[in-house]
Structure 1
Amino acid sequence: MEMVKPKKLEFLSDFVFEFFRVQEVVHSTAVGKGWWDGEANTGEKIALMHSELSEALEALRNGDPPDDKIPGFSGSEAELADVIIRIMDFASHFKLRVAEAVLAKAAYNETRPVKHGGKLF
């Protein structure tokens, strides 16, 4: 008898599969545009992820106007998308299981106390 997966598990496995598919496209684009030419500097790649977060903060500080490259989205939306794109690119290059880790961490976070036991922020 075949085991039927609960709907929640189907959704989660779909998330991992689709995340991986997008991740591969993102990485292929980055490779094609020369971002992986030469030796990979992991510190630089992580700093670039951080810089995208800073750009999202700046967009919000400036009223979150429409993005200049994709005007159908706010600046913060575009910059947060850039963070995810950079993470996907990095994960693909280094064969990291980020999608699975997101699900594992989200499940773990469900077990944590409010504000992780009393942290102020």
Structure 2
Amino acid sequence: MIQAIKLLVYPVRDIEKAHAHYQKILGVEPYVAAPYYVGFKVGEVEIGLTPHGHPGQTGPICYWQVADIKKSLETFVAAGSSVDQAVKDVGGGRLIASAKDADGNVTWLLQP
């Protein structure tokens, strides 16, 4: 079901400033730099920056990569989680979704 943690997305207030900051830290050029998202590939992990964080979010979101996001979300629900965000295409066929456990912990899923 879970393949690996492949994506960390940081909420930022100033994407241009964050772009320069993380480029210095990571030592690589971003593979995409747009007003809505900046993405860096570091080994097999993507580190992304977005000015569109979620209310109350104070740190990065970790995405678990899965082969079949619908089946994976169903597995979370069958285990007692609730759907936090239904499957959504965020561009280029890339799908995301999230589930919330009984303690309020949110797990984000990504299907490339």
Structure 3
Amino acid sequence: MTDLRNRRELIASRVKLARQYAGLSQGQIAALLKIPRPSVSEVEAGRRRVSAEELAEFANLCGVSVAWLAGENTDSVDHDRDRIDLAARELNKLKSEDVDRIMKLLLAMRTASGTP
């Protein structure tokens, strides 16, 4: 029972994270999936199960894999790692010169905060 609950919580957190990083609201996702907006909220809270079809469509809309949403090959939940993975996917979509500008910004931020 705990494993099932942990899996549902992992899926819920990844669905929410993927939606947010895709820049979509719950209402937008609901409209695209043709489900009520409260259903999206329930999924993100871990109180509603997601059908395989919904999960596949959600993954497609947010640009992530179903395996990632489902938590495959994950020994422990690491929300920071998940955020970094999604950010890397978004960076991969940018032009080279835009990535260079972001890298300079990151260096400036690290320097300003005193982080090596």
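Only the coordinates and a few stated rules stand behind these numbers; no lab work does. In this text, all values refer to a predicted model and were calculated from it rather than measured experimentally.
Where does the value 13.2, 39 come from, among 1, 2, 3, when Rg and Dmax of the Cα atoms in Å, for residues 24-63 alone is the thing being computed?
Numbers: 1: 13.2, 39; 2: 11.0, 30; 3: 9.1, 24.
Label of the source structure: 1.
Quick check: 12, 29, 35, 20, 5, 1 is what I get for P(r) over Cα pairs in 10 Å bins from 0, in percent, calculated from one of 1, 2, 3. Which structure matches?
This figure was derived from 1.
Name the one structure among 1, 2, 3 that Rg and Dmax of the Cα atoms in Å, for residues 48-87 alone of 10.7, 27 was derived from.
Considering all the candidates, the number was obtained from 3.
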